[in-house]
Structure I
Amino acid sequence: MSRSYLLILGERDAIAWVLREQRMAFPGTPRAEIGALAVGDRLFLYATRSAWHNPTRDRGRIFGWATAQSAVRELDQPVEIAGREFVSGCTLQIEGLAPYPGGVELQPMIEQLDAFPKRNAWSVYLRRALVVLPAADARLIGRRLRPLLQRHEDARLTYPGAVAYPT
């Protein structure tokens, strides 16, 4: 049985890398949910409100979904993104993206999501790479996100830095 997660992306360079590479990289901090990520699990891609470097303008949005294509494993060579080192990772198949800067705002749904039991401090849960989503939460997010999605190949072109591959 597959699980669903909110994949937290808090930096535009990391978002661009994930969209270009269809991979996810994780820092060295051990977290049970990262180790539990398995092939077939669904990942809802979430950009924090500061990810695009303008938190007064931007909102935290769920902007796509992906399926894990491999388990998380230690990388042969760590990856550096936006000055941070990532030592493990997995491959993804991005199923759909909302064109930039679209997506579903997370904050208005917090009262309906069981993944955030402390409603007054919900943003503290976003200080990790993955948040486990109960099945009902995943269904609600999926229903709201699905009408906004386009093919990865098309919508990726609208994201800053996600077009050109590094040389």
Structure II
Amino acid sequence: MSERVSFRPEIAYVQKGVSIKEGFDINLGGFNLPLGATIAYQSQNIEIPLLAKFNLSDGPVQPYLIAGPAVSYAVDGRIRTRASALVTTAPFDVDVNYGGMLSRWDVGAVGGLGLAMDAGTGKFFIEGRYTQGFTRQIQVPVVNVNVRNRGVAVSLGYSFPIGY
């Protein structure tokens, strides 16, 4: 688009999820027996961010900002549960049935900072980004459950121009 601003579309495989762990102790005559359970939701997603990259300076080392919208589609998902007392049980997995209350789609925004260094025809880079989903992931009638995706990522890589 210009020397300082470029369009940077991406496609990525991203795993998203949440884990909730609850527990308490039962006193059995001076002996504490810990009881608990863990439930974890994991989804595998194809994510397509459409980012604008803003170079902040020229030279062999260039700091930059990235920002833009992102669309994500959950390809697969599972809920894993475990119980614990004196020992922890083997995980019990249930495949997620998307549709109805659970949304496969997510629309969000990405923002981040990076640092690129010239290396041959391309550049090495290190980048940190934050992603915030806008779509409610759980739609429960009567109850407003405000569950949205969000995450932090750090990337290290090598980029090179295509078609020039």
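Values computed for the structure shown
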quantity	calculated
Of the structures I, II, the one that 0 was derived from, the read-out being helix-only ellipticity at 222 nm (-39500 (n - 2.57) for each DSSP H run of 4 or more, over all residues; to 500)	II
Parent structure of the calculated result 17, given that relative contact order in percent (Cα under 8 Å, 6 or more apart) is the read-out and I, II the choices	II
Given 3.0 for distance in nm of label points 7 Å out along Cα→Cβ at positions 34 and 106, calculated: source structure among I, II	II
At a computed 0.65 (FRET efficiency 1/(1 + (r/R0)^6) of positions 58 and 90 (r between Cβ atoms, R0 = 30 Å, to 0.05)), which of I, II	I
Top of I, II by Rg/Rh (Cα atoms, Kirkwood Rh), largest first	II
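Readers should treat all values here as calculations from the given coordinates under stated rules, not as data from a laboratory. As the structure is a prediction and not an experimental result, all values here were calculated from the model. Cβ atoms are built from the backbone, for glycine too; each structure is taken alone.
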